[in-house]
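Rule-based calculations on the coordinates, nothing more; no lab input. In this text, all values refer to a predicted model and were calculated from it rather than measured experimentally. Cβ atoms are built from the backbone, for glycine too; each structure is taken alone.
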Structure 1
Amino acid sequence: MSRKSGEPVSLILHSADASAGVVVPIFNQGSVTPRVLAENEYLVIHDVLIVAAAGGDAFVHFGTVADTTPDDAKTIARGTVAATGGLGRGSDFTATGLRAERVFAVSPAGVIDVHLTGSIHNTSDGKRPDWRESTV
């Protein structure tokens, strides 16, 4: 597998009611405190795992607000699960959000678990981030 650029992050959610959509929090690796993207940062998602407890069309999407019918370009992953629930998995792909966009999860019957991995990128300062490897 190739090395991904950007600041590595995980987005992890367990929600008992995501029927109207709920924000998936972003965590720096090794942190238990959620973080918020700065105005000049954007997310790139590389891996997704969705577990929905009840049937219907469960999905995750980029946006500024939760949307039960997001544009196709905003959808990171979508899958229809059986009445007894199901799991969806995608890996080694790229889904890129716009600056400061968050990720939302939606599950028609409410219960959903989401785990995404990705990276945060900065669009404005042109400086080498402090988390990057040394060039020396």
Structure 2
Amino acid sequence: MKLFFLIAGQALCLFSLWVLARRDWVRLTRPSRRVVGVVTGYRSTWNEGARSYAPVFRFVGEDGLHEVVDAVYSGAMKPPVGTEVALRHPAGRPDLAQVPRPLMWATVYALLGGLEAVLFAVMMGWSTD
């Protein structure tokens, strides 16, 4: 039974890493473009009984006007509407524009990779129970 949970945990970690890497592959293999987006509004959602907000950015790219929603939600409407924010996107893919957060994404990858390593070590008997 323990082996089942270890394998399921590893599968979940590897799947999560695959989903993230698939999303970031285009960003890592294409030249990056910098654009300035303006906050035009917010997308809201309910999260554990509280409302969370993600800014909506509008910017002019190589092929016209684009609008993207930030991937990170917060409990406050920040930055204020009308604020200019630096965004980055892969060449030819303005739909993938986002606020650069390399430390945050590196931390996510490191945590998932570390959890995968711990699960593998426990499965191989290299770590104590």
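Observations, loosely collected:
- Highest-scoring entry among 1, 2, by mean projected area of the Cα convex hull in nm², is 2.
- Computed 13.6 for mean count of other Cβ atoms within 10 Å over residues 97-104 - originating structure among 1, 2: 2
- Calculating relative contact order in percent (Cα under 8 Å, 6 or more apart) for structures 1, 2 picks out 1 as the one with the greatest value.
- With distance in nm of label points 7 Å out along Cα→Cβ at positions 65 and 81 derived as 1.6, matching label from 1, 2: 2
- For helix-only ellipticity at 222 nm (-39500 (n - 2.57) for each DSSP H run of 4 or more, over all residues; to 500) computed as -14000, the structure of 1, 2 it came from: 2
- If distance in nm of label points 7 Å out along Cα→Cβ at positions 73 and 105 is computed and equals 2.1, the structure in 1, 2: 2
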